[in-house]
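Pasting the structures here.
What follows draws every value from the coordinates through simple rules; no lab data is involved. All of these numbers come straight from a predicted model, not from anything done at the bench. Cβ atoms are built from the backbone, for glycine too; each structure is taken alone.
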Structure P
Amino acid sequence: MDKKRNLVLFIASSLDGYIATKDESLEWLYNVEGEGDNGFSEFYETVDTVLLGKRTYDWVMKQDIEEFPYKNKECYVFTRSSIEDTEDVKFVNDDVNEFVDKLKSQDGKNIWIVGGGELLHSFIQEKLVDELIITVSPSLLGKGVPLFREGDYQLDLSLKGMRSFNQFVELHYEVKTLS
């Protein structure tokens with residue numbers, strides 16, 4: 001039985017649609033009372049491949065972490081530069097359509113778009129995203145790094161589910177495909 005791999009966005013956002021402050025801080029997220037890991041571990045088990053933009057990768061690497069957070073997953077970082085792969089990461093500057101189509105055609109679990117906004121924007125414009133799981137924080141930031149950038153695109157979504165983790169609300173959408 002062939003199951004198509006989905007490209008899934010799993011991310012937290014402020015109520016007004018920002019994924020970080022202007023100075024790329026996520027501190028506002030830690031001020032909200034959640035429940036356990038707010039569904040992260042459960043989601044993490046459904047993916048075997050993670051995709052990041054170079055700025056998001058750089059941000060992750062600047063954090064005080066003991067080991068690479070996606071060590072047990074296939075990890076690709078999209079960049080415009082030519083960078084040598086590491087033990088944990090393959091750097092790619094391939095065409096996003098071709099690259100994602102190749103990943104989706106392989107056997108495996110789902111593919112997670114970790115971030116950031118620029119990479120997500122490319123995937124949305126090319127209609128590559130299959131599902132969006134957005135955990136909304138009861139925070140208003142007023143300005144910052146937007147989850148969705150302005151662009152020439154429209155996606156129609158279907159609500160697949162929602163649940164709450166104390167003060168957080170998770171919205172799970174499937175992208176409607178034209179039949």
Structure Q
Amino acid sequence: MPPPLRLLIDRAPTPIGQVLVVCDEEGALRAVDWEDYEARMLRLLRLHYGEQGYTLAPASDPFGRTSALQAYLRGQVGIIDTLPVATAGTPFQRAVWRALRDIPAGATTSYGKLAEQIGRPKAVRAVGMANGANPVGVVVPCHRVVGANASLTGYGGGLERKQWLLDHERRHAAPRAE
């Protein structure tokens with residue numbers, strides 16, 4: 001059996017609550033979540049890596065990832081596009097998570113359009129499930145997915161945070177060429 005994956009965890013204040021930042025020893029983000037959802041984050045880590053497949057060690061701003069997230073939350077919204085991410089999950093989930101990173105800051109898409117983008121137009125519900133299982137919230141911007149009628153739909157960090165993140169990105173995103 002291989003040794004457990006050593007993960008580094010940091011906790012930091014933000015305008016919308018304490019953020020948890022988990023990365024591996026190479027600096028790739030493995031999880032980002034909110035302190036009030038820590039139990040869910042730990043459950044996802046166990047699901048992806050196994051009960052004994054990882055360890056968590058406290059770290060202060062590992063690889064500058066916490067600072068980068070704080071910069072994003074202060075208005076440098078493009079910085080999350082530069083952060084490396086490594087996720088487990090199924091090939092389908094990883095395809096959805098890659099597609100999420102293609103949604104520009106300040107923009108939204110629907111679950112149906114996301115399903116079409118990954119070449120699985122009938123897999124709208126599965127896309128929604130993969131979106132909800134995203135372990136690297138904010139950086140893999142699942143908050144940019146809305147209902148077909150542009151309504152806010154579920155977000156693992158709560159709808160208030162989703163609305164805040166969308167408003168924040170709209171205020172700070174570079175204008176897009178039409």
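Source structure of the calculated read-out (FRET efficiency 1/(1 + (r/R0)^6) of positions 25 and 153 (r between Cβ atoms, R0 = 35 Å, to 0.05), 0.50) within P, Q: Q. To which of P, Q does the computed value 1.8 (distance in nm of label points 7 Å out along Cα→Cβ at positions 41 and 57) belong? Structure of origin is Q. Given 31, 26, 14 as the derived value for Cα extents along the principal axes in Å, for residues 121-168 alone, which of the supplied structures P, Q does it correspond to? Going label by label, the one that fits is Q.
On distance in nm of label points 7 Å out along Cα→Cβ at positions 17 and 129, which of the structures labelled P, Q is highest? The maximum falls on structure Q. Kindly point out which one of P, Q the value 2.5 was derived from, the read-out being distance in nm of label points 7 Å out along Cα→Cβ at positions 33 and 161. Source structure for this number: P. Can you tell which of P, Q yields 24, 21, 17 when semi-axes √(5λ) of the Cα gyration tensor in Å is derived from it? It was calculated from structure P. Please state which of the structures P, Q yields 0.55 when FRET efficiency 1/(1 + (r/R0)^6) of positions 49 and 105 (r between Cβ atoms, R0 = 30 Å, to 0.05) is computed from it. Only one of P, Q returns 0.55 for FRET efficiency 1/(1 + (r/R0)^6) of positions 49 and 105 (r between Cβ atoms, R0 = 30 Å, to 0.05), namely Q. For which of the structures P, Q does the calculation of relative contact order in percent (Cα under 8 Å, 6 or more apart) return 22? So the calculation was done on Q.
Calculating mean count of other Cβ atoms within 10 Å over residues 81-88 for structures P, Q picks out Q as the one with the greatest value. Quick one: helix-only ellipticity at 222 nm (-39500 (n - 2.57) for each DSSP H run of 4 or more, over all residues; to 500) came out at -10500 when computed from one of P, Q, so which one is it? Value -10500 for helix-only ellipticity at 222 nm (-39500 (n - 2.57) for each DSSP H run of 4 or more, over all residues; to 500) corresponds to Q out of P, Q. One of P, Q was used to calculate Cα extents along the principal axes in Å, for residues 97-144 alone, giving 26, 20, 14; which? Derived from the structure labelled Q.
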